[in-house]
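Structures follow.
Read the figures in this text as sums done on the coordinates, not as results from a lab. Note that this is a predicted model, so its numbers are computed, not measured. Cβ atoms are built from the backbone, for glycine too; each structure is taken alone.
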Structure 1
Amino acid sequence: MRPLALLAFLIFAPAAQAAYEPAWSFHLSDTRPASAPGVVSTLTQAQGESATRRVAVHYPPQFGFNPGFSVAGCAPAQEQEDACPDSSRIGATRAVTVLGSFSGPVYLTGDFRLIAYLRGLGGAVGQKFEGKLYLDPDGSVETVFDNLPNFQATVAEISVEGGSRGILQTPRRCGRYELEGVFESHAGDRVQRRVPVQVAGCAVRPVISRVRIRPRRFRRRALLRWRLSQPVSRTSVSVQRLRRGEWLELRTLRGPGRAGLNSMRISGRRLRPGRYRFVLRARGRDGMLSRSLSARAKRLR
């Protein structure tokens, strides 16, 4: 810390009287599966609470490393000179104190540490913080900022950009996940907070059900019916004939794809007498394919 900053902190540091009850909010800019979202983590305290000494945020193991991450780490010499290049920047930080608002960039080092700067009062006051990333045995990730200065901020926020600058990737499966934050004060208090994250937008496989053909013994025509769980781009109907113990495909028809009940007429004019089956498979609008389901019938002479 610069001498002027240290002097200001000592003069204006408020006496801690209120109970340590920090509020924590956590926001992801993109909650789709396997995305690389921007992250905003905000800690809010009432005036007079003890200053926060340590912040740890735990991501469950379903969160993974972003394969599109392409930030070059700040070199040791650059870090020593407080001259990390923009190519190593991954986000920003902000704090609101009795001295006013402070802000600054967040950089990633080559050994995967986080370097955050807070500057204010026209550059006269500045502070450097260091965070670390830990990979636990179960695959979960923890981000820790320790040994923070004994000076209270009513709002302390760190934001990390997404996309190619985002370190983590959301879970591949949709569902509800919980992130845990553990906060410790300079007075020795320790509190835990949990924030739910709902990952949504997964592709849903269409389901075909209740496939029926009536009559099952026909000459001129029959009516094929089925139900769909959702609208689809197409329903393929494979017309197959039993020959010498094997099902041989004759052609594929295109059927409707409405949600709910669907039907199409099967003409017997082009079908020789024999045993047939009609195998249905639906392709969802997002490309997901349903499982096949079939109905059997006999074309009479």
Structure 2
Amino acid sequence: MILLLVPATYGQMGRRISADSYIDSYKNIAISEMKRSGIPASITLAQGMLESDNGNSSLVKEGNNHFGIKCHDWSGPGIFRDDDARNECFRKYKSAAESFRDHTDFLLSRQRYNFLFEYKSTDYKSWAKGLKKAGYATNPSYPEKLIKLIEDNKLDLYDQDVAIADKERSSRSSRRRVGPSMEPDFTINLDRHPVYKRNDVEYVVVKNGDTFNKLSQELEMFNWELLKYNELNKDSVLHEGEILYLQPKRRKAERGKEIHTVMPGETIYSISQLYGVKSKQIRRLNRLDPNAVVNPGDVLNLRSKKKK
């Protein structure tokens, strides 16, 4: 289990937060994360309620940590608590929104949770059971606890509302072709940058005058997220027309795009951006070392070959 929270006492933190108050306070963040990732808002809220004791845990009070995520692969500040071992480090956030966003990214970026995103966003029961199967929690009744919270509080209604809105938006959206023979799945119109989706990963197309600071403000993201998701560094410069992903890229291309023939001027990175697949995964699928380069005419695997 990756988390174990210690509820705050009445005397330590004052009046306890109720389940209804917790839902009212954080439902909009959970809905926003569902729109960004496809993770059911009901699942996010139920996990937050369960793991944080409805926001009454000391990790929430002291570090805005609603999901008990520990400091593995984390360069930010931490809070130390005894859990599976003594004095373990838990991530500390500036706000609840940052904690919810990191929870989304935690599930998106780890391979063992990939299969969850094959479930519908309205299928909260499969998500609850899948989280247990993936090893999110060791408690054998973890799925039942989440499902009970969802059904007792009718949290699944938020999932249904988002799904209906997405369907209506998709039907109104006009498709635009971006790149060679690549078409986005749908379009969300923002003030300046439509948000497209490729390989089930959201992205925008950079426009003239864009900077990381301007885009992070418009898209309500952190600079480090844009850099990390696009395998860039703080010295990187944006160029008009390039793709900028808003979520972690996948470990393989979508079905039907199993291979790619390298064109003049292409690199593993540019191919990675074209298909929404992490560069290191392309190298792994083709057994290429970190310094290997590709040449025009080379054929790259973008998905694992099926065993005969």
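Using distance in nm of label points 7 Å out along Cα→Cβ at positions 22 and 278 for the comparison, can you identify which of 1, 2 gives the largest number?
On the way: 1: 6.5; 2: 3.1.
When distance in nm of label points 7 Å out along Cα→Cβ at positions 22 and 278 is computed for each of 1, 2, structure 1 gives the biggest number.
helix-only ellipticity at 222 nm (-39500 (n - 2.57) for each DSSP H run of 4 or more, over all residues; to 500) computed as -1500: which structure among 1, 2?
Values: 1: -1500; 2: -12000.
The correct label is 1.
Given a computed value of 23.9 for Kirkwood radius over Cα pairs in Å, which structure among 1, 2 does it belong to?
1
Among the shown structures 1, 2, from which was the value -1.09 of log10 I(q)/I(0) by the Debye sum over Cα atoms at q = 0.28 Å⁻¹, for residues 62-109 alone calculated?
Numbers: 1: -0.98; 2: -1.09.
Only structure 2 yields this read-out.
Out of 1, 2, choose the structure whose coordinates give relative contact order in percent (Cα under 8 Å, 6 or more apart) equal to 18 when calculated.
1
Compare distance in nm of label points 7 Å out along Cα→Cβ at positions 38 and 246 across structures 1, 2 and report the one with the greatest value.
Values: 1: 6.0; 2: 1.6.
Result for distance in nm of label points 7 Å out along Cα→Cβ at positions 38 and 246 over 1, 2: largest is 1.
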